Structure I
Amino acid sequence: MIDFSTVPSPCFLLDEELLRRNLEVIAGVARKAGVEIVAALKANATWRIFPIMREYVRSATASSLAEARLVFEEFGSLAHTYAPVYTDKEIDELLGYSSHITFNSLSQYERFGAQAREKMVSCGLRINPGYSPVKTALYNPCCEGSRLGVTPQQLTGLPEGIEGLHFHTLCESFSGDLRRTLEAVEHHFGPYLPQLKWINMGGGHLITHREYDCDELVRILLDFRERYPDLTVILEPGSAFTWQTGWLVATVEDIVRNGDTRTLMLNISFSCHLPDCLEMPYKPAILGARDPEAGEQGWRLGGNSCLAGDTLGDWVFKQEPAIGDTIVFEDMIHYTMVKTTMFNGVSHPSIALRECGGKIRVLREFGYKDYKNRMC
């Protein structure tokens with residue numbers, strides 16, 4: 001049992017034992033299915049844990065020059081790179097950090113493909129198979145008019161030099177969703193698959209969720225590899241690596257009452273530190289709290305930025321909250337730290353690691369210089 005009152009507040013706390021448990025699952029799927037699974041930095045770029053991750057996976061995927069450089073410098077490998085747009089200013093350096101590069105459009109490949117091939121970087125195209133199980137439009141890459149990927153109508157033949165295809169249609173999805181995506185991919189792009197060296201099945205595979213059927217995933221991948229034995233199969237899940245591996249620890253600093261609304265004012269911000277809660281939106285779980293029942297009054301939580309909508313709620317706590325109480329948000333490691341901002345110059349949560357022996361080690365604290373150095 002962790003005594004969260006001893007953890008610096010505010011703080012993102014990652015648990016090494018939980019991380020290794022996820023990594024064992026991911027490495028097991030890769031081994032059984034004979035595929036390559038790489039980590040997606042867009043979900044978590046805490047590079048101090050890369051040495052742990054390297055014990056289980058060989059590389060990572062990057063969505064920008066900064067991520068690709070971080071993979072090269074701290075993961076110790078070349079990156080599997082995809083970005084919606086590449087630029088003349090960055091492409092040369094980006095290629096130097098990449099083993100694979102996926103182009104979002106035929107025009108981008110025409111513009112930079114020769115340069116990539118000269119540097120011996122394997123080139124691929126992102127495809128849009130027209131199917132995604134994702135209900136939230138913000139995260140659906142196959143919605144009408146999507147800017148992501150080449151459609152079947154646009155791809156009338158495989159361009160010279162293309163060695164792989166890349167699709168990404170999932171978001172915290174399960175094995176059956178991949179099966180249906182593969183049906184769409186093979187229907188629209190099947191004739192090209194025997195001509196390729198690799199296929200990247202993207203991210204969104206929530207392999208480490210307790211209800212995910214890893215055995216079915218292995219069967220799906222083995223069946224696919226049997227149909228296309230010469231293809232290297234790559235998956236790049238993001239959330240799965242750090243799913244349910246840590247918390248965001250905050251403190252109640254004030255209580256505000258307005259009519260029937262009671263708000264616990266925290267030393268963190270939903271807008272700055274948990275933006276997906278407002279964007280998606282979704283309501284995170286809190287230790288020792290639950291949703292109100294019908295007619296039951298709950299507590300709203302308020303962030304410490306000046307944004308009027310920097311609130312979320314409501315919750316009912318086991319004990320009546322008071323100023324100074326610790327509030328612990330669950331499952332706060334993936335897609336949190338990488339999306340935080342310093343809007344208002346609000347205090348940025350520290351990052352800490354709970355090692356296997358139980359020792360809590362603070363990896364990073366943030367201060368005025370971090371805020372100032374982002375400006376000029």
Structure II
Amino acid sequence: MKFAAILILSLILSGCGGEVDNATPPASLTEFTHTTSLNIVNEIPYGSSSSQYVRIKPLVLDNVIVFSDTKGTVSVFSKKDLSIHWQQMFDVNFTSAIGGDEHLYLLGTRGGEVLAINPINGKLKWRVRVSSEVLARPVISANTVIVKTIDGQITALDANSGKQKWIYQREVPALSVRGNSAPYILDDKVITGLDNGKLVIINIDNGALFWEKTISVPRGRSEVERLVDLDADLVVNDSVIYIAGFQGRVVALDLNSGGFLWNKKMSVTSNMRLNDGKLYITDVNSHLWSLDASTGATIWKQASFSSRKLTSPVIMDEYILVADYQGYLHVLAKADGHLTGRLLVDDSGIDVDPIIIQDRIYVQSKQSVIHVLELNVSAL
């Protein structure tokens with residue numbers, strides 16, 4: 001029942017996956033003076049066209065990048081030259097971002113399974129059924145894999161065998177935005193936000209609750225009005241947790257006490273970026289924000305991309321990059337948010353965050369093509 005509710009909701013909410021909301025037409029692209037240029041230097045297909053309701057983010061490691069499509073193909077490329085190490089096909093529909101590390105690749109499925117894949121040859125190491133569909137990226141620490149499913153259950157699995165270690169269960173709303181934030185592991189703690197607007201910190205060894213905190217409180221009469229999902233991956237830095245929710249707020253918490261340091265009303269489902277003491281955020285209206293990480297004060301807001309279904313912002317030197325549903329890649333100045341460059345990369349659309357590796361930009365399109373770009377700064 002919850003899967004159906006989530007799927008229906010993904011069709012009607014703007015900025016949370018699915019088609020563009022017809023009630024709010026996407027903003028037209030504005031003219032500006034280009035001071036940066038983008039050039040495509042390579043294009044590599046790696047799988048089948050992806051579902052419009054699923055965004056599978058790749059796994060970037062020291063030497064390789066791991067990509068997947070929704071139809072069961074996993075591809076591993078060299079970071080150095082994008083030569084392919086191996087490609088395997090599995091009889092599943094992948095729905096989660098790719099998790100794991102150099103020793104184990106992890107993917108969740110629509111059918112409620114977790115697959116653990118050998119990084120050397122792509123062979124299946126183990127395959128385990130969990131309670132429901134997996135949208136959140138599975139994470140690993142030492143010998144423990146943490147999996148969060150759409151029914152609100154958090155499951156710990158043995159990394160070597162897939163055997164269940166413990167389960168943490170909390171009741172979540174029947175109606176939910178389609179998406180799940182990835183758990184965050186810090187020392188002996190599993191930190192994650194839930195669809196009921198609560199942040200929980202759990203002992204990784206036994207699943208016991210350390211503490212929980214209400215981040216967003218449901219308001220309104222209808223189920224849609226009362227949605228408070230915490231679907232953006234949280235950020236942890238210097239004992240501060242930054243977390244954001246749908247129809248809620250962006251919050252900074254003290255990791256040790258759980259006390260609020262600051263909060264700011266905002267509706268967010270995309271991942272935030274912390275850089276040089278500033279938080280960079282794409283809200284559900286596709287407005288870009290720069291906030292002071294110590295106070296939550298607004299430094300700048302860029303509202304020219306309304307309803308263009310922007311990806312999360314990524315940082316490249318003194319610039320911010322975001323992509324949109326039409327397949328444009330946009331470049332903005334990190335200091336004040338003004339536009340400096342733009343390129344139509346792939347007209348199938350882009351809904352996965354760009355990746356920055358040294359001086360190259362990797363963009364994954366809905367047609368499952370990797371576009372490699374360079375950013376050039378114009379001489380003034």
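All of the numbers you see were taken from the coordinates with simple rules; none came from a lab. Nothing here was measured: the structure is a model prediction, and the numbers come from that model. Cβ atoms are built from the backbone, for glycine too; each structure is taken alone.
Match the computed value -7000 of helix-only ellipticity at 222 nm (-39500 (n - 2.57) for each DSSP H run of 4 or more, over all residues; to 500) to one of the structures I, II, and report its label.
On the way: I: -7000; II: -1000.
Computed on structure I.
Figure out for me which of the structures I, II the number 20 belongs to, where relative contact order in percent (Cα under 8 Å, 6 or more apart) was derived from the coordinates.
Comparing all candidates, it corresponds to I.
Work out Cα Rg over 2.2 N^0.38 Å for each of structures I, II, then name the structure with the largest result.
On the way: I: 1.06; II: 0.94.
Going through I, II one by one, Cα Rg over 2.2 N^0.38 Å is largest in I.
Of structures I, II, which gives 20, 13, 8 when semi-axes √(5λ) of the Cα gyration tensor in Å, for residues 283-330 alone is computed from the coordinates?
Numbers: I: 18, 14, 11; II: 20, 13, 8.
Derived from the structure labelled II.
Identify which of structures I, II gives the largest calculated value of FRET efficiency 1/(1 + (r/R0)^6) of positions 99 and 267 (r between Cβ atoms, R0 = 25 Å, to 0.05).
Numbers: I: 0.05; II: 0.45.
The structure with the largest value is II.
Of the structures labelled I, II, which one yields 2, 10, 19, 20, 18, 16, 11, 3, 0 when P(r) over Cα pairs in 5 Å bins from 0, in percent, for residues 35-162 alone is computed from its coordinates?
Working: I: 2, 10, 19, 20, 18, 16, 11, 3, 0; II: 2, 11, 22, 23, 19, 11, 6, 3, 2, 1, 0.
Of the structures listed, the value fits I.
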